[in-house]
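Engineer: Multiple structures are listed underneath, in structure tokens.
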Structure P
Amino acid sequence: MAAATCELTWLRCLFKDLQVCLKPITLFCDNQAALYIAANPVYHERTKHIEIDCHVVREKIQAGQIVTQFVPSHLQLVDIFTEALGGDNFKKLTSKLNILNIHAPT
């Protein structure tokens, strides 16, 4: 989340220089614990190891530049590139990305 937040911050600055107004950007995450820690400063007091990255994400959320939202793991489109998936899930994600099998008979 921290790396994505940094990239989104850079893009916001670029668009600001181009005089393009942006509404808050939605950052999707499949880790509910990370979302709670980033959004709630009281919650992180109970955790033992907090990286500085958490504070970067929380700062952007409080500034209204980023809005976080939960997405279940089975709906993560990026999983098609990073994980071994079952046949059904693979077909569902390829259809969402409009990927076609060029070797399939027509």
Structure Q
Amino acid sequence: MEGLHCYNATSCNQTGKTLPVIEYSHASGGCSVTGGYVYRGTRIAGLVGQYLYSDYCASFVRSFQFAGGVATNTQSWPTLQPSGSVSSFGQDAKGELYILT
């Protein structure tokens, strides 16, 4: 699968597959999702309960909340966007997140 779409297949059987709750186009310059964490820290109140993720090629930082089985409250965080490729996220004991490049 490539997001919600079958990748390079002559037929598409999604039986037994767990599909993602959100996807984005490669047109945004993305090439590989870098998954993160749900923010549970205290330093940035607007991030609490948001799942943060990025893309290795585009280096954006975006988030959403998961409610009722769907992604809601999607947001972009340009102030958190690093200058390099995001390879991972980290989390400390207090729930603060680190963006790794």
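Engineer: Consider the structures P, Q: one of them gives 22 for relative contact order in percent (Cα under 8 Å, 6 or more apart) as calculated from the coordinates. Say which.
Structural biologist: Derived from the structure labelled Q.
Engineer: A value of 0 was computed for helix-only ellipticity at 222 nm (-39500 (n - 2.57) for each DSSP H run of 4 or more, over all residues; to 500); which of P, Q is the source structure?
Structural biologist: Q
Engineer: For volume of the Cα convex hull per residue in Å³, the calculated result is 118, so let me know which of P, Q that is.
Structural biologist: Q
Engineer: Quick one: Cα extents along the principal axes in Å, for residues 14-53 alone came out at 42, 20, 14 when computed from one of P, Q, so which one is it?
Structural biologist: Of the structures listed, the value fits P.
Values in this text are rule-based calculations from the coordinates and carry no lab data. Note that the coordinates shown come from a computational prediction; the quantities given were computed from them, not determined experimentally.
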